[in-house]
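As structure tokens, here come the structures.
No lab work stands behind these numbers, since they all come straight from the coordinates. Because the structure is a prediction, the values reported are computed rather than measured.
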Structure I
Amino acid sequence: MTKITLDANILFYAFDARDPVKQRQAIEIIDAAGVADCSLGLQAIGEFYVAIVRKLKAPPSFARDQVKSFLASFETFGATPNAHSVAAEEAAAGKFFYWDAVLLASAAQNGCTVFLSEDMTDGARLGTITICNPFGPSGLRPRAREALGLA
């Protein structure tokens, strides 16, 4: 089975009622990820906390509880010095923004091969990891469904 990881935007959309279609899809992704081979980057969890507090005006205690839930539900991985080195190379070459590259390189080092994200170019690759935008106009895209074991 494919090992996946989720970007902070997927976590965020599960709590963003402003777009109910995307919210339903994000919840489906997180639910499926909970039984798939999925690890979350500590960076993505931190970005999620900041985003729901700032953008959705969620109480910090609510954001804290969601972070704790993600930490209890998923294996996690952090950034390594090597991931920062790779990120600096990728950013200097203009391929990725620095922090996106740190998260991608960290995920790849953790064995992930699919990175579900709306914020980066669908199909782009960094080493062994491929970015997949999971959101489609009529539901999750087939590549995302396959990666999540829903196909």
Structure II
Amino acid sequence: MSDLELAIAAVFKAKGLASIGEKDFVMFVSMDRRWFTPAEAQRLLEAGLSAKLLEREGQGLRPTFDYAKAQIPAGFVPDKKALAQSEPEAVFPAVVRLISDATKMSKREVISLVNRRQVEAGVEIEVAAMLVAAEKGVDVRSFVEPARREILERYSSN
């Protein structure tokens, strides 16, 4: 089990809940366990969502794996290297990969569809990719916020 999985499992086992709020997750990781700063704890949460180890459920988060079976070593502290390794990839390639995996289309075919949708809709490439995903029945709700951040960063640096 990766440090990311162990960290997520440790949070839910310690809390004794199947679902917790995002703020509770960040506070537990940063303040209660003192594993990371609040910003790093937020990155841990986002990495968990990106890796599909966590999913949003209503107002909370819940793990997508059986965290109760995880064997958390005594004194476990996630390695910051694991956090860096689990940085979410850019939205566009991640969504293209997801569409390709779900539909068995080649990445080249998916990119062609996305490029066409971008021109037709006059939107950013990340938005076009998410539109194509929706058309193909691929759930990409977890990419909405990262896409927003990427687009805002692109325009705020100009």
Given a value of -15500 for helix-only ellipticity at 222 nm (-39500 (n - 2.57) for each DSSP H run of 4 or more, over all residues; to 500), point me to the structure among I, II it was derived from.
I
Rank structures I, II by relative contact order in percent (Cα under 8 Å, 6 or more apart) and report only the one at the top, that is, the highest.
I
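Which structure, out of I, II, was percent of Cα pairs over 24 Å apart derived from, given a value of 41?
The structure behind it is II.
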